[in-house]
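Nothing in this text is a laboratory measurement; each read-out follows from the coordinates by a stated rule. Because the structure is predicted, anything quoted here is derived from the model rather than measured. Cβ atoms are built from the backbone, for glycine too; each structure is taken alone.
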Structure I
Amino acid sequence: MPKRGLNTSACEIFRFYRLVAVRDLLEPLSFCVPRKSEGFHEDIYPLTAANEPAMTADEWLMGQNKGESNWTQ
């Protein structure tokens, strides 16, 4: 599961899917940090790549380098 798909309100930091072959089941498992208050906690979520590209393919082919300017919480 990509970072953007996690439940930040529940302090979920990782999610994976376990295959239960006996029952033909795909079971989601979540790992959450225990916190007293709900909501977004900036200290447990590092910066991650944004949904939008930093530059177009044409800009990249022309040799431009905009660096890592497209990060989000």
Structure II
Amino acid sequence: MHTLDAIRLRARLLEFLKFRVLAAQDTFFATTGGEHRRAWLRDHLPEALALDDAALDQVWNQARGLYTEE
């Protein structure tokens, strides 16, 4: 995957997560952590599976920082 495509996909995933995280807060992260993350993405945004685990970790951490009340 080209760098620009990966950046766009990460941005799309972050936006996709926004309302899910806002609605569920930390509960969202409890149910989509570790190996459950890829299964969840397979059901909700399969194109995000093209990102590697490090990129997914970055997006998940960014979503937690932006959209939860910690």
If helix-only ellipticity at 222 nm (-39500 (n - 2.57) for each DSSP H run of 4 or more, over all residues; to 500) is calculated from each of I, II, which structure is the one that comes out at -23500? II
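Upon calculation of distance in nm of label points 7 Å out along Cα→Cβ at positions 6 and 54 from the atomic coordinates, which of the structures I, II produces 0.7?
II
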Structures I, II compared on distance in nm of label points 7 Å out along Cα→Cβ at positions 14 and 46: the greatest is II
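Identify which of structures I, II gives the largest calculated value of relative contact order in percent (Cα under 8 Å, 6 or more apart).
Going through I, II one by one, relative contact order in percent (Cα under 8 Å, 6 or more apart) peaks for structure II.
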Answer label among I, II for the case where log10 I(q)/I(0) by the Debye sum over Cα atoms at q = 0.14, 0.23, 0.26 Å⁻¹, calculated from the coordinates, equals -0.37, -1.03, -1.30: II
